[in-house]
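Below are structures written as structure tokens.
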Structure P
């Protein structure tokens with residue numbers, strides 16, 4: 001059986017390597033042996049949140065991306081109308097990161113670049 005120090009060391013290594021689920025299990029093992037271990041208690045609470053957040057961060061569906069890009073496109077158009085060209089360019093480029101052939105974003109970039117000349 002591993003000592004508390006060994007478990008903590010292994011848990012800390014897993015934590016530092018962002019293997020949060022493994023680290024959470026190891027910190028819980030520490031608490032089974034030493035219910036007052038302050039480091040393990042702090043890390044367990046912290047890691048429960050991280051693991052839950054990671055599980056919620058799933059890849060968006062194509063439909064969700066279409067809606068998101070539509071919102072970005074409207075923001076880019078408004079920025080362009082207000083002559084906030086850098087902001088508009090950044091928004092158009094953000095759209096192209098997920099939809100490299102988006103005609104509206106490509107046209108928007110061309111219009112902004114022309115307006116900046």
Structure Q
């Protein structure tokens with residue numbers, strides 16, 4: 001089976017702090033300057049309805065919710081932030097946030113959650 005981090009696989013280049021895709025700048029903790037891909041586990045991405053100025057997550061990206069589907073005992077969301085991110089959250093989180101297709105929201109993840117490949 002395919003491991004979960006491969007759901008969020010992006011191509012680009014790394015400058016030592018930021019990984020640049022064609023549309024986004026993503027903070028990464030460390031890795032080789034020769035890295036041309038990154039992967040972000042959908043289980044470590046958080047969803048919120050607004051940006052958090054007091055968060056330790058270096059990556060906070062605005063996006064739009066484009067898909068909601070079942071993923072076993074959880075829910076899989078697709079969020080278009082310029083690049084599409086897959087995010088896995090609980091049914092309780094989906095319900096408490098009151099999310100619907102087309103909603104504007106923010107995804108957040110730490111620089112240490114970015115795997116350089």
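A short reminder: the numbers here are calculations on the coordinates, not readings from a lab. All figures in this text were calculated on a predicted structure; none of them were measured in a lab. Cβ atoms are built from the backbone, for glycine too; each structure is taken alone.
General observations
- Per Rg/Rh (Cα atoms, Kirkwood Rh), for residues 44-99 alone, the highest-valued of structures P, Q: P
- Entry that produces 32 once relative contact order in percent (Cα under 8 Å, 6 or more apart) is calculated, selected from P, Q: Q
- Parent structure of the calculated result 0.95, given that FRET efficiency 1/(1 + (r/R0)^6) of positions 36 and 76 (r between Cβ atoms, R0 = 41 Å, to 0.05) is the read-out and P, Q the choices: Q
- Label whose coordinates, when distance in nm of label points 7 Å out along Cα→Cβ at positions 12 and 92 is calculated, return 5.2 (choices P, Q): P
- Computed 1.9 for distance in nm of label points 7 Å out along Cα→Cβ at positions 60 and 84 - originating structure among P, Q: P
- Comparison of P, Q - label where mean projected area of the Cα convex hull in nm² is highest: P
- Structure responsible for -26500, with helix-only ellipticity at 222 nm (-39500 (n - 2.57) for each DSSP H run of 4 or more, over all residues; to 500) calculated and labels P, Q on offer: P
- Origin of the derived value 2.3 (distance in nm of label points 7 Å out along Cα→Cβ at positions 28 and 108; candidates P, Q): Q
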